[in-house]
Structure P
Amino acid sequence: MNNRTKTVTLNAPREKVFDYVSNIENLPEWATGFCKELNKVGKDYKVTTPDGEVYFWIDADRKSGVMDMFGGHRKDEAACWPARVVNLPDQTSVLIFTAVHMPDVPDEVFEMQCKSLDEEFENIRRAVE
């Protein structure tokens, strides 16, 4: 299984970045390549993606800055995309995101997902800086 880790340095404190990215309600604002629409269905969230609708949730720990993002057509078969935000000096932070190439995802789709991270990082930058 292939994966790619990307980072972005932000002129914002870790807590601000964490609170923004880990709030699932903000997903349509920053994950524009992935999230075409976000809907709450009972206690669950579903995201309309370019490839259809998936369950989506974020398991986040503010103290550590870890934000594990899960998504899949079925909740019991969801894939995980790990992310973390870390303090840097002078009220800056670095956001670390790992894209995991799942076995059923074609190479060209994985490459497109990785490329969309650059745009999504810029969306996050505009929101938190």
Structure Q
Amino acid sequence: MPGAGEVLRKLEETRVLLGLASNCQPYTFRELDAALATAKLSRAAFKPELCFFSFAAGFSKPNPHAFRFLRAQIQVCGILPAETLLVGDGLVNDVEPARLHGFQTWQLTTTPPSDGQAGGDWSVLGMRLTARVAL
């Protein structure tokens, strides 16, 4: 998505822990690697313990098990769900179930979400994070 690489790169540079939760297939890694390379990033930017890939787990978001898995993984790293921002484009698959499991959320949209929750495109998210973390 436009702007994602710049925000992710800044977060990586400031040592913010990054994870990835995706309803994907094994071939998606080729596409992800190519997209990350254009932003001068690699999958190494994402902490393996903080990653969920549906093809490997055998279930996908919005299945509650996906979010329970993520909660358990971040807690092993000493992080609480309330200290974690889950960024997703899908209200049903990403944002709503993440909220139910105690995560902070950001819905990627071209306009602010209609439900009044936090959201917008990657540039808006980058500005919001800049206010919270010294990027």
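Rule-based calculations on the coordinates, nothing more; no lab input. Quantities reported herein were computed from a predicted structural model and do not represent experimental measurements. Cβ atoms are built from the backbone, for glycine too; each structure is taken alone.
Can you tell which of P, Q yields 60 when percent of Cα pairs over 17 Å apart is derived from it?
On the way: P: 57; Q: 60.
It traces back to Q.
Given a computed value of 19, 44, 26, 11, 1 for P(r) over Cα pairs in 10 Å bins from 0, in percent, for residues 47-110 alone, which structure among P, Q does it belong to? Show your work: numbers first, answer last.
Values: P: 19, 44, 26, 11, 1; Q: 23, 58, 19, 1.
That value comes from structure P.
As an exercise: helix-only ellipticity at 222 nm (-39500 (n - 2.57) for each DSSP H run of 4 or more, over all residues; to 500), calculated from one structure in P, Q, equals -8500. Which structure is it?
Numbers: P: -8500; Q: -11500.
The correct label is P.
Matching task: 0.90 is the computed value of FRET efficiency 1/(1 + (r/R0)^6) of positions 15 and 39 (r between Cβ atoms, R0 = 25 Å, to 0.05). Pick the structure from P, Q.
Q
Match the computed value 2.5 of distance in nm of label points 7 Å out along Cα→Cβ at positions 63 and 119 to one of the structures P, Q, and report its label. Numbers along the way, then the final one.
Values: P: 3.8; Q: 2.5.
Comparing all candidates, it corresponds to Q.
Can you rank P, Q by relative contact order in percent (Cα under 8 Å, 6 or more apart) and just name the one with the largest value? Please report the intermediate quantities before stating the final value.
On the way: P: 33; Q: 21.
Ranking P, Q on relative contact order in percent (Cα under 8 Å, 6 or more apart), first place is P.
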